[in-house]
Structure P
């Protein structure tokens, strides 16, 4: 009971966590999410230090007592990292939605200009688009359950992970409430989204060349020359490079290369026009 109250107090210190969980599609209260994070962080830290690092330190004749100092720091680091998992899911969902947003809005404009009722348009979008469709299907389901269309769209505006889709829904909601022309409002929003995506592509092109240069220097050239010099130095000095040390060095280089790959992949804009 005392442990549960600790997680509840931690959740109160993170007021935005509840909203993030909703947008990420994680259907559990914040205190249970934090409890799961703490449990997973403990087992991951224990597994890394007990099953991987301890044998390496033992083979290198390094005191294992250092693990008792590093374990709390590793636990806190992993727990903080895992707490950001909802942000990762939100970014992932947002990228998936942004890939379809331009086509979905154009489809929406064509349907509305053809005289199709907005309710039927939402049904058609829910069937046509893999990532955007579920959000419109949720609106349709709420309307079928008796909720007003305006309230259903307003609720979805609070939970949708994509800012671009939120702009489209707000324009729809404003047009329905005020009776304004939906086509004109959506056309302006669509033009703004396309313009922002073009800017993202240009910025990505400017970032790509420096990232590729740093990748070649830090992840390929320096490790290759460094390992060669290390082997030559060890031969002349009579040092014994044991297998655990070499495996750890290879793992570190692989981790650096993966981090560069992840940075380049994550910086790629979610644009399909």
Structure Q
């Protein structure tokens, strides 16, 4: 059995890969009286191991907001020897958990986590996709839960040019909901805008981490640029100022899906987790 970082020993850590339709959830994080992904997952685990006041030590790679989907999310749990005994002969696998979970959550895989693994801090990157249907797309009621509909025609070339100006290690204060003591410095490694064969627009983003509302705010700025309401120069000025603005709106969550979490090789997990816990400063930004 592994001894997870920050635990006192005797615990066995499991990595859980899962996906969910976020439409009917009030986000990932457990909240009193609200239906959440974490809450449903803890309920399923409780049916196997009994209630756990510490929530099975669950930690997630990316805490998605209300209405945000995930095609690939990762979390970990820590089980003590008594809980492992309660598991019985049937292993804690995807099939067992899916039999206890609602249909809008599916576990993809459950494995013993390697030493040093931490679903949140050991991650080196998170990837998201945002889908948009503009005036160039034929009406389709099947996408109502997963695609943002924009009544105007968007200039994808302008959006792609705007996207290039936002990539890199920067202060994304203009696109983040501020939180006390939290930094808004992020490394946005990828931001691509493409129009798919059917006319739908796909925006893909990958970064070391994202702060609150960052993806939906960036997409909102790109939509404003594609509509011609925001020039490339204005967007660059807003980004450099790193201060929240009313020049664009934060788009709805329904078009957004967490698409992947990346981790280093097992030998680097502990080092990566230590680095991730260090708060970034503006000294790291190259102008």
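Every read-out reported here was derived from the displayed coordinates using simple, explicitly stated rules and does not represent laboratory data. Everything numeric here is computed off the predicted structure, so don't read it as measured data. Cβ atoms are built from the backbone, for glycine too; each structure is taken alone.
See the values below:
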read-out	value
Origin of the value -26000, where helix-only ellipticity at 222 nm (-39500 (n - 2.57) for each DSSP H run of 4 or more, over all residues; to 500) was derived from one of P, Q	P
If mean count of other Cβ atoms within 10 Å over residues 94-101 is computed and equals 21.2, the structure in P, Q	P
Source structure (of P, Q) for FRET efficiency 1/(1 + (r/R0)^6) of positions 110 and 174 (r between Cβ atoms, R0 = 30 Å, to 0.05), computed value 0.15	Q
If FRET efficiency 1/(1 + (r/R0)^6) of positions 70 and 206 (r between Cβ atoms, R0 = 41 Å, to 0.05) is computed and equals 1.00, the structure in P, Q	Q
Ranking P, Q by Kirkwood radius over Cα pairs in Å, the structure that comes out highest	P
Origin of the value 0.20, where FRET efficiency 1/(1 + (r/R0)^6) of positions 78 and 166 (r between Cβ atoms, R0 = 30 Å, to 0.05) was derived from one of P, Q	Q
Comparison of P, Q - label where distance in nm of label points 7 Å out along Cα→Cβ at positions 46 and 126 is highest	P
Highest-scoring label, criterion being relative contact order in percent (Cα under 8 Å, 6 or more apart), among P, Q	Q
With distance in nm of label points 7 Å out along Cα→Cβ at positions 134 and 150 derived as 3.0, matching label from P, Q	P
